[in-house]
Structure 1
Amino acid sequence: MRVCVIDIGTNSVRALVADVLGAGQVRVVHREGHITRLGEELKGQRLLNEAAVDRTAKAVEKIVAKGRSLLAHRFKLVATSAARNAENASELTDRIRQLTSLETEIITGVEEAKDICEGALSTLQVAGKPVLIADSGGGSTELILARPDEKPVLRSVAAGAVHLTERFIRHDPPLEDELSSALAHAREVLANAYSGLPSGSEELIGLGGTITTIPPIIMEMETYDASRVHNYVVTIEHVQSVLQRLASLPLRERKKVKGLEPARADIIIGGLLILRALLEVSDFEKVRVSDRGILFGLALSMHPGTS
C-alpha cells in the first residue's frame, strides 16, 4: 500500500511517500521537506500569521500533488506544536482543505511522541534495551522512554528551536549572556520533564532538524545523505564544538557553512542549546542520530493490520 504522510511542524513541513509492507517495514519512495516557519512569533500572541499560513499551505499543496503523481493511495496530514498552540489553527486547516481537498489532524504532544517512537524503533537496532528517544523540533521537544514489552512513557516539552531563539537571542551573533539564559531555560524545562520519566535508559536516540544537521556539518556535506546521517553517533564534544563555531558567526556567515541548510541557520543555535541541555540533564555523553521518526510512525499507522 502506497501512502503519503505529511508532518506540519513549527519550523518545517516534511513528507514521506512510501510503500508500507507490514511487519514494521516501510519502503521509501520519496522524501521532501520545506522550511515554512509556521510558528514564527507565535509564542507571544498565540496566533498564526497570515503569511506563515499561506506559505505552509502552499508547501502542503505541492507535496500532495507530488504524492498523487506517485500514485499514493492514502494520505495522512498532521499538524503539531504550532497548530495545537494557536488559537486560529482552523485558518491553516481550512486553507489546506481548500488547496488539497484533504483534512489535517492537529495531534497532541503525546500522540506526536507515540508516532515518533514507533517510527524510530522500526528502523533502529536497539537489542531489546530500554532507550530514551528525543525529538526536538521548532516548537517542542518530545521525550520517550521505550522499554521492551512495555508501553512507552511519553512526554512533550514546550522547548523548541524557534521559540528559544525568538525568546532569548537578540543579537547577531548572539551574546554570551543570551546563550547562558537560553541554556538555563532549556535545562529547567527539560529537567522537569526528564525527572518524571522512569530511570534505566541505556542509550539516547535523537531526532529532529538540529540533530540531523550536526553530522552533515562535521562531514562538510554538500548534499544531505540520509544513509550517512542515520545511526551517526554525536558526542557532547561534537555538540559543543559545533555550537561554539556557529555562535561565533554572524547569520550571513552561518548560512555559508557546509552541511547547514541556509534556511535553518537563524534557529540552529537555539536547537543546539536544547540538545546540549538534554545531554546534561540526562547524563548521556552521546546521542545516536535517527532521521526516521514521526513520518515513518505515521506511515506504519496506516497499514490495515495496525490497531
Structure 2
Amino acid sequence: MPDSPLSQDQLQAFVAVAAAGSFTRAASALHLSQPALSRRIAGLEERLEATLLVRGRTGAALTAAGHRVLEFVQAQQAMEDDLLGALRPSRASYRGSVRIAGLSSLVPGVVLSALAPFLREHPDVQVEVHRELDRGVVGALAAGRVDIGLSQGPSETPGLVDVHLGDEEYVMVESRHHSARRDVFLDVDARDDTTEAFLAAQPARRRPRGPMARSFLHDEAGILLGVELGLGRAVKPRHTVPRRGAVRVDGSFAAVRKPVFLHYRRQRYHARLHEAVRSRIEGAVRKHLASALEP
C-alpha cells in the first residue's frame, strides 16, 4: 500500500517554526497552543523518521533533514505558483511572493527601483523586504525566512550560492554647516560594526584616542539626516551620499572598499518568479556598483 501524503498542517507548522526560529513565536503566528504545535512537529518527524528541529537556548535550529524538508516545501509552493501563473489567461503570468533582505544602502534605492516596472506589470507578485543587519542575512536565508539576500561577504554556508556583484566604497561623511559633535559616530544600532571596521582600517592617527562615542539612528535615512543636523559623523557608502547638499565627504580619511554578495539557496527547483527577480536584482546592482566606482 503506498504511503499517505504528507500532512499539510504538519508541514505548515514546521515551516512556521523554521521561519520564526522559535516554537513560541510560531505557535502565536498560527494561533495554536505550543503543545498543539509540538504535536504537529512530532507527527511529521515520526512520519519521516527523522529529527527536523533541535531546540536550544537561542531557539529552534534546523537539522540537515530539516533543511531538506524546508527545500521541498518551498519548491512545492514555487511549482504551484508557476502552474497557476502559466494557466491564467492574463498578462500577469507571474504570481507569488519574494522575500528580500540585505544592505539598506542598496535594497531601497537600487533593488526596489529595478523591480518596480516588473511589479507594476505583474500585480499578483508581492515583494517583502525584511530588515536584517549584514550578519543576519545569511542566517535568515539558511532558516528560510528570506529568499534572496545581499551582504558584505561570502556566506561560506552549505546550501547557499554566493555571487560577487562588485564593491561599495565607504567614506566618512560630516555636516557642511555644523562642526559640533565631530567625535560622535552614527550607526544603525549597537550591533552595527560599520564605523568600527572603517576606523580600524585607518592609520592610528585617524582613530579616536579614547572610547568611541556612538549614537544610533535606526536606518540609512535617519543616519544621513543626523549627519546633516550636526548630530555626529558617519561612515557611508559613497554612492549613497548626495552630491550636492548639507552632507560632505571628509577626505582626510581613506576610503575603504567592501564587497557586495548576492545569496540564494541552492535548490533542485527554482520558481520562475524567483529567477526573474534574482536576475533583475543582480543586473541592477552590478551596473550600479560599477558606475559608482567610475572616476
Q: Taking 3.4 as the value of distance in nm of label points 7 Å out along Cα→Cβ at positions 235 and 251 derived from one of the structures shown (1, 2), identify that structure.
A: 1
Q) So Kirkwood radius over Cα pairs in Å, computed for just one structure, reads 19.4; which one of 1, 2 is that? A) 1
Q. When percent of Cα pairs over 17 Å apart, for residues 83-170 alone is calculated, the result is 59; to which of the structures 1, 2 does this value belong?
A. 1
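Quick note: the coordinates plus some simple rules give every number you see, no bench work behind them. Bear in mind the structure is a predicted one, so any value in this text is a computation, not a measurement. Cβ atoms are built from the backbone, for glycine too; each structure is taken alone.
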